[in-house]
Structure formats: structure tokens, C-alpha cells
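Each reported figure results from applying straightforward, stated rules to the coordinates on display, with no laboratory input. All of these numbers come straight from a predicted model, not from anything done at the bench. Cβ atoms are built from the backbone, for glycine too; each structure is taken alone.
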Structure P
Amino acid sequence: MSTKRPVFLVTGNDLAAPALALLGDYEVIYAGKAPTEDDIVALCRHHDPVAIIVRYGKVGAAAMAAAPSLKVISKHGSGTDTIDKTAAAARGIQVVAAAGANAAAVAEHALALLLACAKSVVTLNARMHAGHWDKATHKSVELEGRTIGLVGLGAIGLRFARMCDAMGMRVIGFDPFAKDLPAHVQSVDLATVWRESDAISLHCPLTADNAKLLNAQTLAACRKGVLIVNTARGGLIDEAALLEAIRSGQVASAGLDSFAVEPMTAPHPFHGEPRITLSPHIGGVTADAYVKMGVGAAQNALAVLHG
């Protein structure tokens with residue numbers, strides 16, 4: 001009788017200790033910090049995992065075909081757009097996500113980007129370090145009394161909504177799946193989000209239906225001088241259209257944590273644009289979220305395997 005333990009494949013180079021502690025009955029194999037699809041396929045072929053915890057890289061049909069024992073693909077976080085869910089469904093493989101595990105971290109980062117846009121934090125810091133004193137010429141945006149429009153009202157969107165409400169902002173949002181919204185969030189259609197928002201923040205998953213949701217047409221429908229924040233997925237924004245809207249003044253500034261192609265390579269059209277604040281998709285990367293996402297991903301996978 002074989003004593004070989006079944007394998008969990010982690011598409012990253014580590015997993016939080018509390019998550020590892022849950023997987024004592026399994027052998028855990030790491031794919032490294034930047035695995036390609038081919039890397040993942042090769043590891044699946046060699047180890048035939050029963051579960052994959054997805055941190056980085058894409059898990060497609062080829063990886064699933066290379067792992068006949070695979071029962072579950074568990075996302076280390078909430079976004080499952082890097083997993084071929086159609087292929088998984090065809091093979092009876094469950095796809096699960098640690099939804100909400102990084103909600104606090106991402107919502108806080110969205111707030112940081114919103115404030116950076118409204119208060120010109122990055123630009124003023126650079127000017128100060130260069131020896132300038134712009135008190136007589138600079139005016140920031142006051143957010144109290146302004147309208148924030150949210151696209152996506154899941155765990156992250158609702159937490160961010162609470163922060164905006166605490167600052168005295170009017171909160172409107174679009175999410176066809178959201179139910180029982182709190183009193184401080186007004187449910188509206190997308191046209192109303194574009195028309196009435198002074199700032200817009202994206203908190204929805206990327207799907208085939210909403211790719212390039214923010215594009216030349218929808219940006220033109222927004223209020224002139226709107227602020228744009230994206231801590232969701234880069235594919236939600238037509239980057240060329242956003243840059244044009246920034247340069248024309250239709251969009252006053254943008255704070256972006258995710259991009260159409262990651263990692264962003266240099267040169268990029270956004271580089272050097274002072275009205276765009278950039279961060280390298282680290283909204284959910286905190287010590288606390290790392291543990292919560294790892295534990296959530298492990299628990300979700302085990303629930304399927306032991307179900």
C-alpha cells in the first residue's frame with residue numbers, strides 16, 4: 001500500500017505558517033514566485049496534485065489535464081480570473097476563493113489612493129523634496145459632501161463604502177448581485193455612477209462582459225474632473241482611453257493598483273504622468289492579509305476534499 005501523501009501545489013514560493021499547519025496530511029509543493037503556465041503544467045504532470053492553491057500565474061486547461069487527481073483549485077484571495085473556470089467545470093474540478101480575506105487590506109489601499117488623488121500627496125511630496133513651497137498656488141479636493149461611485153459591492157466594496165461614508169461622502173454603487181445593502185449605500189445603475197460621481201472606485205471581478213468597462217465612451221459620460229481608483233483588475237480599464245482622459249482634464253487624477261499586463265514593464269505610457277499614482281498590485285499584500293488569505297485558501301480546499 002502506498003504511503004505517499006497527496007499533493008497540494010502552491011503557485012507561489014510560500015504559504016503562511018497557520019495555513020501550512022492545516023495541511024499536515026499533504027505534501028506541499030511550491031511553484032516559485034513567478035511561475036509560468038508551462039511551469040505549472042510541468043509540476044502538475046510530475047506531482048499530480050489533488051489541490052492547487054493559486055497565488056501567481058494562470059491555471060488553465062492544460063494544467064488540469066496534467067493532473068488527473070485534481071479535485072479543487074483554491075484562490076489565495078478573491079479574484080479567480082486567472083483560473084479557467086470553464087475547463088474546471090468540464091472536469092468536475094471545484095474553483096473556490098478566499099473571498100473577504102483581504103477585504104480590509106484592499107479597502108484601506110483604495111482609500112489611500114483616493115486620498116492621494118484628492119490631496120495630490122505624491123506630486124506635492126516631489127515638489128517639496130525639490131525645494132518648492134506651493135501653498136499659495138495649490139488647492140486640494142475636499143471629499144466631504146462629494147459623491148463616490150462604486151462598481152462592485154462585495155466585501156471589499158462595502159468596507160470601502162463604510163470608510164467613505166465616515167468621511168461624509170455620498171455613496172452610490174452598482175452591483176447586480178448585491179442584496180440587503182446598508183443604508184449608507186444607494187444602489188444605482190451604471191449610467192448613474194458615471195453621471196453623478198465625483199470619484200469612481202472599481203471593486204468588481206474581471207469578466208468577459210465587463211472588460212474595458214472604463215473606456216473612452218464611459219469616461220466621457222463622467223463628470224469633468226472625476227477621480228478614478230482601481231484596486232480590482234487592470235482589464236477593467238482601457239488604459240489608452242484613461243491616459244487620454246487624464247491629459248484632456250476629463251479625469252483629474254487616477255490611483256491604480258492593477259494593470260492590463262502585469263508586471264508592468266518599462267517604458268509604459270503611464271510612466272512620468274504626475275496625475276496617475278501607481279502601486280504594483282499590492283493592495284491586498286499585508287502581513288495580516290497574507291495569513292488570512294492562506295488560511296482561507298487552505299480551509300476552502302480542504303472543505304472540498306473532505307466534503
Structure Q
Amino acid sequence: MSESSNTPPLSLSPGQWSFTRWNTIGQLEALEVHHPLFEATVFLQGAHLTRFIPENEPDWLWLSPDARFEPGRAIRGGIPVCWPWFGDPERNAPEVRKRIKTPNPHGFARTSLWKLEDVRETAHEVEISLSLNANDDFADLWTGHALALLTYNFSVRGCQLALTTTNLSDGPLALSQALHTYLPTTDITRSRVLGLGYSHYIDTLKNWEYCTQDGPVYFEGETDRIYESGEPLTVVTPGASRKLNAVGSDSTVVWNPGPDKAKTLSDFSNDAWQTMLCVETANAASDYRVLNEGQNHTLGLLIRRG
């Protein structure tokens with residue numbers, strides 16, 4: 001999925017990197033990329049990307065001004081990794097739900113410390129890979145054994161993520177997951193998502209009723225929908241357009257808290273809902289995945305200019 005180049009990528013040790021540096025932000029360790037063509041920040045906690053800034057452009061991601069960078073606390077904004085389950089455990093399929101031992105939503109990956117596997121740099125791109133071994137250390141939260149490998153590829157053409165899960169358990173493993181992408185807008189009421197027309201979706205705000213999308217998705221207050229679609233999307237906001245291409249996904253979550261829900265969220269100001277929206281590449285609801293022993297699955301996302 002990487003951009004082709006005549007220059008072979010270099011796998012380098014810390015200190016040999018040309019564009020990537022360690023930094024401590026708040027109480028968390030992060031990798032900061034300062035490439036001539038783009039900048040990015042990836043935290044080891046959650047393998048969490050919080051910014052991607054191509055040269056001479058604004059940040060492609062939204063990060064809450066109230067975000068706190070503390071151990072065990074999910075970062076509000078960027079691209080949180082929801083894994084090995086998405087959303088409320090009780091709203092997951094029985095095969096996924098039976099493994100979960102906590103009422104907490106969205107799994108444990110986004111607050112866990114991931115291991116840096118590799119940094120590869122060229123004149124055109126930077127690739128960062130991190131892993132999380134979900135073994136007996138998580139036995140109080142979840143029953144299972146799996147390896148998550150998340151690779152980020154940054155280039156002038158865009159930002160690409162590939163989250164590969166390998167089942168290390170002795171039997172089948174069911175999971176749900178999402179790349180919970182926060183995107184910025186200057187005005188949520190003048191923003192829309194194209195590519196979901198005529199898709200069926202679950203409206204979680206209407207008692208999980210099944211509906212059919214008619215035309216673009218507009219935001220008129222709180223929105224929380226699980227679409228049965230993994231088709232390419234375009235997010236149009238005043239002054240910007242982004243294309244989102246998914247891999248290994250047949251479900252997409254579209255979310256904005258609206259004014260009332262915003263008041264209940266942590267690390268989120270009361271009016272922040274007006275400047276962001278989430279379009280999440282997912283395996284959610286009926287799109288959960290079952291991996292046999294040793295089998296793997298990749299959930300991927302490419303964000304590029306519209």
C-alpha cells in the first residue's frame with residue numbers, strides 16, 4: 001500500500017533517523033516526524049496518531065485543545081485505535097461480547113503502551129510500525145491472545161494506516177474494531193460525507209433502528225450511525241475535501257456529539273462539536289470478524305486530498 005519509490009526504505013535505529021525524533025508530550029512518549037514534506041506525531045500509548053500536517057497545509061486531523069496526555073487516559077482526537085472491541089460491549093455480537101470482562105467501551109488498545117517495531121525513512125515517506133501483544137497481561141479485561149501490528153505510512157500524497165490482527169489463540173477469535181478518525185471543520189453545519197447514499201445504517205440514537213441513507217450525510221445535531229458500507233468516501237468541509245479509502249472494512253461509523261452530548265464528554269469543550277466530525281473505518285455491528293487460529297486480518301485506511 002506504500003507509495004512506490006526508486007529509493008529503498010531504510011530501517012534505522014534511534015539516533016540514525018533523519019526525520020523522526022523522540023519527544024515527551026505531557027506524561028507520554030511520542031515519535032515526532034519532521035520531514036521536509038510533512039509532519040506527524042505518533043504516541044506509543046495507543047499507537048495514537050494525533051497530527052498529520054503536509055507542507056504548507058493545516059492539520060488534516062482534529063485534536064481537542066483540552067486533550068490530556070496521561071498514562072491510562074485516552075487522547076481526545078487524532079485517530080484512536082478501538083480494539084479488540086468497538087463501542088459498548090453489550091452492543092457487540094455474542095461471539096465478541098463473551099470475551100469481554102469489562103463494561104468499558106472501545107477496548108484497551110487505545111490506553112495500552114505499544115512497542116515500537118520499526119521506523120523506515122526515505123526522501124519521500126516515513127513508515128512507523130508499532131505492536132501490541134494482547135496476552136495474559138490483559139486477562140482481567142478480555143479472554144484471548146492476539147497480536148496487533150499498526151503501520152503508519154506518511155507521504156506527500158497522504159496518510160495511510162494498516163492495522164493487522166493475528167490470532168494467537170488456540171481456537172477461533174471474534175473481534176470488532178475501528179480506526180476512530182477525527183477530522184476538522186470550520187463549520188459542522190456546512191460539512192457533509194459523500195459516498196454513503198442508499199446505504200443501510202443503524203441509528204444508535206433511535207433505539208438502534210435500521211434506516212437507509214438518502215444522499216449525503218449532513219450534521220443536524222447529535223449523529224451516531226453505523227453504516228453497512230466500506231465504500232470510498234469524501235468528506236467535504238468549508239475550504240477542504242478529504243478522500244477516505246478503506247481496506248478490510250464493510251462498516252463505517254459517522255459521529256458528532258452535538259451540543260448536549262458535548263457537555264458530558266471528557267477533554268472536550270462545550271462548543272468543540274462545531275469544529276469536528278468522526279468518520280470511522282470499522283469492523284462493527286454485524287461486520288465483526290472471526291479469525292481462526294493463526295489467521296490474520298488487516299483493517300486499513302488511506303486519507304488523501306479530495
If semi-axes √(5λ) of the Cα gyration tensor in Å, for residues 79-222 alone is calculated for P, Q, the one returning 29, 25, 12 is structure Q
At a computed -500 (helix-only ellipticity at 222 nm (-39500 (n - 2.57) for each DSSP H run of 4 or more, over all residues; to 500)), which of P, Q | Q
Here distance in nm of label points 7 Å out along Cα→Cβ at positions 111 and 279 has been calculated and equals 1.2, so which of P, Q was it run on?
-> P
FRET efficiency 1/(1 + (r/R0)^6) of positions 23 and 247 (r between Cβ atoms, R0 = 25 Å, to 0.05) - structure with the largest value, from P, Q | Q
Given a value of 16.8 for mean count of other Cβ atoms within 10 Å over residues 231-238, point me to the structure among P, Q it was derived from.
-> Q
Per Kirkwood radius over Cα pairs in Å, for residues 159-238 alone, the highest-valued of structures P, Q | Q
Which one of P, Q has semi-axes √(5λ) of the Cα gyration tensor in Å, as calculated from the coordinates, equal to 39, 20, 18?
-> P
Quick one: distance in nm of label points 7 Å out along Cα→Cβ at positions 199 and 215 came out at 2.7 when computed from one of P, Q, so which one is it?
-> P
Match the computed value 1.03 of Rg/Rh (Cα atoms, Kirkwood Rh), for residues 135-206 alone to one of the structures P, Q, and report its label.
-> P
Thinking only about distance in nm of label points 7 Å out along Cα→Cβ at positions 95 and 143, which of P, Q has the largest value?
-> P
